[in-house]
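Q: Okay, got some structures for you below.
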Structure 1
Amino acid sequence: MFSPQYTITNQLLGSIKSIAEIVTELNSRSFSDVVQMEMQRRAREISAFSSTSIEGNPLPLTDVKRLLKNKPEHIRDSEKEVLNYNNALIELDKLIKKGNISFDLELLLQTQKTVTAGLIEKNRWGKIRQEPVFVNNPKTRQMAYLPPDHGEVISLLEEMFVFLEKNSNVIDPLILAGIFHKQFVIIHPFIDGNGRTARLATKVLLAKMGLDTFNLFSFENYYNQNVTKYFEKVGVLGNYYDIACKIDFTSWLEYFTDGIIDELLQVKKELEKEIATPETVLKEYHQKIIEHIKKNGFITDREYSQLTKRAKPTRNLDFRKLIDLRFIIKAGKGKATYYKLKSGE
C-alpha cells in the first residue's frame with residue numbers, strides 16, 4: 001500500500017499556519033462581484049499561460065490574453081494547448097461549484113482528455129498509457145527517470161486514492177494535495193499531459209478540501225517563475241523500482257506550500273489595489289449606513305435620509321453601491337424595503 005515518507009518540519013508547519021491565516025483574512029473581507037470576476041479572469045489567464053509555459057509552450061502572456069479573449073477559429077498547436085487548458089479550468093470550476101465532485105480516476109481521465117484533445121492521437125485522449133515511457137532531463141535531453149510499468153499504473157493510482165480518502169480527516173489538506181501532486185508525477189499515468197493534468201487535479205483536490213484556487217490565484221505561476229526548480233522538486237531520478245521506497249516528500253511539500261503562500265500574498269496585494277479604486281472606496285455616508293445597521297440590525301431609506309442630506313436618487317445609488325460591494329442586501333418590498341448586512345443574511 002502507498003505510504004509516503006515525509007517529515008513535518010518547522011518550515012512546513014509554519015507555511016501551513018501562514019496559509020490558514022491568509023485564507024481566513026481573505027474570507028473575512030467582502031469584495032464586489034466586479035472585483036472578483038476580474039480576479040477570476042486574470043487567474044485563468046495566468047494559469048493557462050503558466051502551466052503550458054512550464055511544458056515549453058512559447059506563447060507570451062500578452063498573446064495568451066488575446067487568444068482567450070478572441071478565440072480565433074484557425075489556431076496553431078501552441079494556441080490549442082492554451083485553449084484546452086483554459087477549457088479544463090472552466091469545466092472543473094463548474095464541477096466544483098456544483099458540489100460533491102468525485103476525485104477519482106474518471107476525473108483524471110477526463111482532465112487529461114481535455115488538455116490533450118487535438119494535440120495527440122485521438123486514441124490516447126483520456127486513456128492510461130499502454131506502453132513504457134521515460135522522462136528526459138529538460139536541459140540535457142538525456143533520460144532522467146523511468147516510471148513504473150504501464151501494467152501497474154491503475155493499481156498505483158487506486159492505492160493513492162485509498163490513501164487520500166483514508167487520511168482526508170487525519171492529515172492536513174495541504175499535505176495531502178502536495179503528496180498527490182508529486183505521486184501523480186511519479187506514476188506518470190499518461191503518454192502526454194501528465195504535468196498539466198497533475199496541476200489541474202491538484203487544484204480540484206484543494207478545492208474539494210476547502211481551498212478553492214480556481215477563483216483568485218494561480219499556483220502554476222509560482223512554478224513557472226523557476227521551471228528548473230519545479231522539475232527538481234516534483235520529479236525524481238532513476239528507475240522507479242529502485243527508488244520507490246526511498247522517496248521523501250518533505251522538500252517538495254515545503255516548496256509546494258511556499259508556492260501557495262507566495263500566490264496568496266500576491267492575490268491579497270492585488271485585491272487591496274482593487275478595493276482602493278474610486279469605484280470601491282467607501283465614503284463617510286456609506287459608513288453611516290453600515291454603522292446604523294450594525295447598531296440597529298437594519299436601515300430604511302427614511303432612516304438614512306435622517307442621517308444625511310443626500311437626495312433620494314443619490315441615496316438609492318449609495319445603497320446600490322453597498323449591495324454591489326456585497327456589504328449589504330436588500331429585503332422587503334415597496335415602502336417596507338429595508339437593508340441589512342450581508343453577513344447577517
Structure 2
Amino acid sequence: MRSFTYMAPDSVAAAVDVLRAAAPGTKILAGGTTLYDLMKLGIETPPAVIDVHGLSELDCIVVGPDELSFGAGARMADVADHPVVRAGYPALSESLWRAASQQLRNMATVGGNLLQRTRCAYFRGGQEFPCNKRDPGSGCAAIDGHDRGHALLGGSDTCIATYPGDWAIALLAFDAHVDVVGPGGERTVPLAALHVEPGADPTREHTLAPDELIVRIRVPATPAGRGSTYLKIRDRESYAFALASAAVALSVDEHGVVGECRIALGGVATRPWRATEAEQWLVGQRPTPDAARHAGEIAFAGARPGHYNGFRVELGIRTVADAVRIAGERVNR
C-alpha cells in the first residue's frame with residue numbers, strides 16, 4: 001500500500017472544505033470495508049483520505065410520515081434492524097442483512113455501500129488481466145473470458161462488470177433519492193440516476209463529482225413497503241454476491257389485483273436495474289404463479305448472455321417470480 005495523507009474533519013462543512021482543496025484522487029473513508037481492500041490491491045491509490053466515519057451529522061435514522069431518512073454514515077446493521085424498516089419495508093432490511101457478514105454490517109455505512117466497486121475478478125486481479133475499468137483502453141478480459149458472474153444487462157463492448165450491491169437494488173425499487181453536498185452546495189440525485197452503465201468509459205461509475213459527499217438517503221413512504229421482499233440467489237447462503245436478486249414491492253386491492261408494483265434487479269446488470277416493463281405488465285393482474293413467471297420473462301427479455309452465464313437468465317426469471325410470490329403473500333399480513 002502506498003503512503004497517503006490522512007485527514008479527519010470534525011463536521012460535514014469542514015469535510016467539504018477539505019474536499020474543495022484536496023488533490024485529485026482523494027477518497028472519502030466511511031466504514032472502509034471496500035476502500036481498504038482496493039488500496040491493498042493497488043487499484044485505489046489516493047494521495048489523501050478524508051475520514052468521515054465519526055461525524056454524528058451523518059449517523060442518523062429518521063422515520064417520518066412521508067419518508068424514511070438514513071444518514072450516509074448510519075451502519076448497515078442498525079438500519080437493517082430498525083423496527084420500522086423491518087416491519088414496514090422488509091425489502092430494505094433484507095437487502096442489508098443479506099449483503100455481508102455481521103462484522104462487515106457493523107462497520108459498513110449505507111452511504112458508502114452505494115458506491116462500492118465491482119467484484120469482477122479481472123478488475124481486481126492485477127495487471128496480468130486487461131481491464132478498461134482499471135486501465136482505460138487495455139481491453140476487457142471478461143468479454144472473451146470466464147464470464148459466469150458478469151452482467152446480462154447494461155453491458156457494452158468495453159465492460160460487462162456487474163454492480164455488486166444489494167442495498168441500492170432495494171432503494172431503487174422504492175424510488176429513493178440521495179442528498180449530496182459539495183462546494184457548490186447541496187443537491188438531490190434520484191437513486192435511479194446515481195449509477196451509470198459503462199458505455200465507452202467504464203471508469204465512470206456514478207454521477208457524483210469528485211468533491212461531492214453523500215449525506216443522506218431518503219425513501220418515500222408507501223403502503224407497498226409492507227408487501228415487499230429482497231430475494232438473493234447465490235452460490236452459498238453466507239457472505240456471497242448475487243448470481244441474481246430481485247427487490248419487489250406490491251400493493252393488491254380488495255379483488256386481489258395488483259395496484260402498485262415495483263421490481264428491481266441485482267447481480268445481473270452493470271448498474272442497479274429497474275424492470276419497468278415488467279412492473280407495468282403486472283399492474284392489473286393477479287399475482288398468480290403464471291403472471292409472476294411472465295413478469296420475470298419480461299424483465300429479462302433484453303438479456304445478453306455470454307459464454308458461461310446463460311444459465312442466469314432462467315435463474316433471474318425464477319428469482320423475480322419467487323419474489324413476486326413472496327411479496328404477494330406479505331401484502332395482507
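Values in this text are rule-based calculations from the coordinates and carry no lab data. Just so we're clear, the structure is a prediction, and the values are computed from it rather than from any experiment. Cβ atoms are built from the backbone, for glycine too; each structure is taken alone.
Q: Check the numbers for volume of the Cα convex hull per residue in Å³, for residues 88-127 alone across 1, 2 and tell me which is largest.
A: Largest value of volume of the Cα convex hull per residue in Å³, for residues 88-127 alone: 2.
Q: With distance in nm of label points 7 Å out along Cα→Cβ at positions 272 and 304 coming out at 3.0, pick the structure among 1, 2 it was computed from. Write down the numbers at each step before the final one.
A: Values: 1: 3.0; 2: 2.4.
Going through each structure in turn, the value belongs to 1.
Q: Supply the structure label, taken from 1, 2, corresponding to relative contact order in percent (Cα under 8 Å, 6 or more apart) with the calculated value 23.
A: Working: 1: 23; 2: 17.
Among 1, 2, the structure yielding 23 for relative contact order in percent (Cα under 8 Å, 6 or more apart) is 1.
Q: Given a value of 9.0 for mean projected area of the Cα convex hull in nm², for residues 136-239 alone, point me to the structure among 1, 2 it was derived from.
A: Working: 1: 7.1; 2: 9.0.
It must be structure 2, since only it matches.
Q: Quick one: helix-only ellipticity at 222 nm (-39500 (n - 2.57) for each DSSP H run of 4 or more, over all residues; to 500) came out at -19000 when computed from one of 1, 2, so which one is it?
A: On the way: 1: -19000; 2: -7500.
Of the options listed, only 1 reproduces it.
Q: Comparing 1, 2, where is mean count of other Cβ atoms within 10 Å over residues 40-47 highest? If you can, show how the numbers build up before the last one.
A: Working: 1: 19.0; 2: 14.9.
Largest one: structure 1.
Q: Using the calculated result 19.6, 64 for Rg and Dmax of the Cα atoms in Å, pick out the matching structure from 1, 2. It would help to have the intermediate numbers written out before the result.
A: On the way: 1: 23.9, 79; 2: 19.6, 64.
Computed on structure 2.
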